[in-house]
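Some structures are shown below for you to check.
Where a number appears in this text, it was derived from the coordinates with a stated rule and is not lab data. Just so you know, these numbers come straight off a predicted model, no measurement behind them. Cβ atoms are built from the backbone, for glycine too; each structure is taken alone.
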Structure 1
Amino acid sequence: MLPTDLLHHHQNGEEIIPKRLKLDSKNIELANELISSFQEAVGKTQGTLERQLLELEGDTTDYKVKRGLAYLLKSGFCTFEVISPLEPQMLRERVFALAAKSVPSPELTQVTLKNIADNLTQELGREILPQQVRDGLYADLSENRILTNFEPPKPEELLHRYNLSQVQGVFYRASQLVLNAHRNVPGEYKLLFRYLKLFQLMAYIEGDADHGFTITIDGPTSLFNPSTRYGLAIAKLIPALLHVTKWSLSATLQVRDFYTETWKTGRFTLNSECGLVTHYPPGKPYDSMIEASFADKWNALKSCWALEREVDLIPIPGSVMIPDFRLVHPDGRSFLLEIIGYWRPEYLQKKFAQVRRAQCDNLILAISERLNLDKVGVKLNDVPARIVWFKDKLLPKSILAVIE
């Protein structure tokens, strides 16, 4: 994402409109020019790269766009490293301690560097040159870090990242977000809900898989002030949302008036037709090796029960539960299967609370025998589900024994 000083938004009434770059020949040429500058800077210092970028900016009026694109390249595609024969702070101590024993002069400086280099050569078992000692003295300063690796994106990819970052920047000042995730593939919902949890967003979820979900992201008033970081977490959710097929959202923002310096309310809307492109990876086929192994064994099984992945969602007040599998018989019978092999106490308490609230009459819980449920206060006598225990691997025959 971009820092606030590189965001480019304008306002039409209460509506906030972020700047977007067209994928035309002019902007693609600009992106290529910046990418080439980074490729040429590999092996050089960050300071050298910064000077090259400053020359590229020149005195043009689009300097903010160039800085934004360069920032995304530095933060997302570059590796900068501290290159020094010894930790720079330790190296400085040794050099200064030795230099303090003689009167400063250019000749004695060379002697000091050579002596340190010779000592380090013996200590490290590899040749260290005086120039390496000189370069390593302040290698920990940002301008002296070395660009050791650059993975050049395609120019279109860079422009997409810029446009997405500008939109994300709108949410830095978000105080509330209402998201309507319309009817989609259940796996897309699950990925979205995972990111909600990952970014520690407080969300109230209503709806069901047949009609879609309304997700309200909100929190205590004390969280929402002009300097809050909560908006950053909301901004991080947007690339995940782009994996969902059909959705729309509206956000309430806290915006500073350019003339009066006072805070006022702004609005922003977005939907699945926005044309933004995500850089977040798609969801994994399976959450764990246990699930993957179970699916492989079931597929090799000669059974009339079909195994389907993440196709049902169980709505519960304020949240949603997405079982791992659904088992379907040709005669119409079906069961939902949730595999519980994760050990964290908070997870177990939340999972079994969800099961109790769901009151689902066709749910099967496959629980690892390694879990100490008593220790975390989980009692199974009031859990409305069929229980199957497993050790290291969940075998299809133990599930078939329950459903048949």
Structure 2
Amino acid sequence: MATPLSRRTLLAACTGAAAGLSLPGVTAYADDHRATAGVRFTLNAQVLDGGEQVTSVTLHAARLGPIDPASLTTGTFTVHAKATSPIPVTDDVIFGEYDLDRTVTAVRLDRRGDIVLDLSHAEGQTGGGTLGYIAGRGRNVMLDLVYTITQRAPFTLRNHRPVTIESFTQSRRLSDPEVDAFSSHVSGSGMKYRLYSPTGAHSSRRGRRPLIVWLHGGGEGASLPDYYDNETTLRANRGALGFATPEAQRIFDGAYVVAPQSTSAWMQDGPRFAPLIREIIGDVVRGNRVDHDRIYVVGCSNGGYMSMKMTTVYPTLFAASVPICGVVGSFPPGGAPLIPDSELVKISTPSWLVASLDDLTVDPRANTVHAHELIPGSLVTLYDHVVWNDHQFSGHWSWIYVGRNDPSSNGTHVWQWMAAQQRH
């Protein structure tokens, strides 16, 4: 079971007022009109390739009685959203904050009879994100979200009685089923991590399951001492979530997915972080039915570096490695390489490297191509641009392709290739 989000993640909502209100806690009737004291609502989110967005709001109004869906229109309610940083940024710049009205695109009833307000959202669209990026710290943080719901017109129950809701109270919980499927943990050394465990038919089959280790990018690490959330690792992109999708779970025949969160950035001290990641892997293996011969490591950017570093420190631990836009040279330029050529040529773990040639953050030729040329037997997929569903992303975001199982070689896609690898 997933651990509930921290208090800083979501704040209680402001309340929206409506005409014809009753006293708090009292249901009043006047001219066959029902006014109710208040309704709780939940923000529903989805992780797009460009990060998590609030995509709808559920008003828990089923308790009022059977609602006539024909009485609900996109003008029945309005939604205002305000998102602010959870930590002070007076001497810094944060991207992603907003204070605006969200567009209601549809209104419907869910299977419980609650009212769902679908909100306009899309890749690159501002005003719906759950994360902010603090430039000076190079970190994503969970924004404090305050939503205000206002009812503009009554709706009716199936008995034709009109209803106006007096006030709306926001739940502290942000509902995102994909993220919520990952439980929250802390290792003995204090490193936080999220864990997905295979469910349904996969978990009921006999035998041990593979383990996929997802190592996040630099933006998803901690900003100690004041921010270490165990959330952004899953919400910033679909890297870890991709491996928990039904498609991936079928390919891997049910796999555990673990996503450790660095206490800073992997590249700041890879040799120190390696045993801490290894400790988490050990915890997961001991506590679950994990196949020791099918442990895979995948990472992007900072995590792309760390996935290669792990295979140099633990050459016999992993069945396969998928470094995405990783760094092996000096970063920033001018210093010693993060992974020397003498270590790259000794990597024996089957490796498939991925990058986009228009990556302006990490030079793909000096890092991905260079590593591929030195890692024995490695595969490489190089894209010209990062484009998915007709939206072009930053060239650095080539992890989107791996999260969608797009890279292929001789007709075999990267997830199928990984699943076929076993430690020898």
Structure 3
Amino acid sequence: MSHIAKSNLTQAQLDAHWMSYTGNRQFKKDPRIIVSAEGNYYTDLDGRKIFDGLSGLWTCGLGHSVPAINEAVAQQVKTLDYSPAFQFGHEKSFQLAEQISQFMPEGLNRIFFTGSGSESVDTALKIARAYWRKKGMGTKTKFIGRAKGYHGAGISGFSVGGIPANRTLYGQGLESYHLPHTQVAGNEFTKGMPDQGKEKAEELLNLIALHDASNIAAVIVEPMSGSGGVIIPPKGYLQRLREICDQHNILLIFDEVITAFGRMGAKTGSEAFGVTPDAITMAKQVTNGVIPMGAVAFKQEIYDTFMDTGGPEYMLEVPHGYTYSAHPIACAAGLASLGEIKKQGLIQRVNDMSPAWENSVHQLKGASDIVTDIRNYGFAAGITIAPVDNEPSKRPFQIAMEMWDKGYYVRYGADTIQLAPPFITEQSEIDSMINALGDTIKKHS
């Protein structure tokens, strides 16, 4: 059923927007237009309620149209709509930085604001290079990412990222190398952290031997690989990366754009998996997706290195930042979002509901022989779907579109269906979505 006739959009308007990470040709033949959102549901052009099975884009754990955030944003617009990001400040940025630091592991207490997760990654990588130059080790410029990793859409992010479809079109990026992913045979249908795969961390030693630690600035990984298919770290894997980085004087960066602020049933993925990196990138949940904002939390020693070598006090210690760094409206949204996470006890709620979520998701194991793997942790899950016609993405796309028609928004990416419901989701909503997904998958057997 085409929805073009129901939309007020003209064909010229549809054509004008070159949409991001979207099959533009297919979408513009039959646009999926969202008109409003409240709680755990979107409303489309037909007036249908669509359950938000991915929390926006891993962004809206509090649900949509949260009164406390709406009020904070409205008040901020009327009070201070913009403040220069360089050389001047406003109170809410300092208040929010302190609030964020309370969610971070001990010692990661210096917060640099950005406008998105992609900018957060770029900032972390730039600071890593600059840090080593400040330490007199300017040859440490290379980065190590991981296969199936996703670190945003900037040139640095695609360079350290490891999803082939996000890399091949653009040619040479920054000088980067990649660890193997940890989605290994034998771990299929594991509930939570798999037992096998820790040994994949040892590949870091081979990369260090080949390129030498004197040339490597940082290793960057997602604690849980989200866009790559919800890949859960094996037991001991992240700890081993930490050990190797310490032994070879390499910074360890966790990209927590998805995992920070509750998704894992903990304040951060670092807390959930028991490993403290040298820096954490974040975005998405910090404002509940209401206003674009990102940040990087750095450990004290990195910050102190720049302050101690900054020259005269009036000089810039780091010539880096963005027009929208610490935007007043984004800071207001961030303070309200983090305040609501605390007030409603949502991190504990995710932790408490995770076992039931896990059991519900793994009921799909027997739905069809095209379900070849299920992975989960916290309020996140990935279901791998067997390819058809040698096209790994075809079935997931078809399943996601049929789920939309049934009233459920789920994400398809490569060969997976990805799920990440809002933190406020009820068990009845989980059951409804999983039952609908099971029926849809069976249809494609």
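Using the calculated result 1.8 for distance in nm of label points 7 Å out along Cα→Cβ at positions 313 and 385, pick out the matching structure from 1, 2, 3. Corresponding structure: 1.
Using the calculated result -0.90, -0.98, -1.04 for log10 I(q)/I(0) by the Debye sum over Cα atoms at q = 0.10, 0.11, 0.12 Å⁻¹, pick out the matching structure from 1, 2, 3. Here the read-out was taken from 1.
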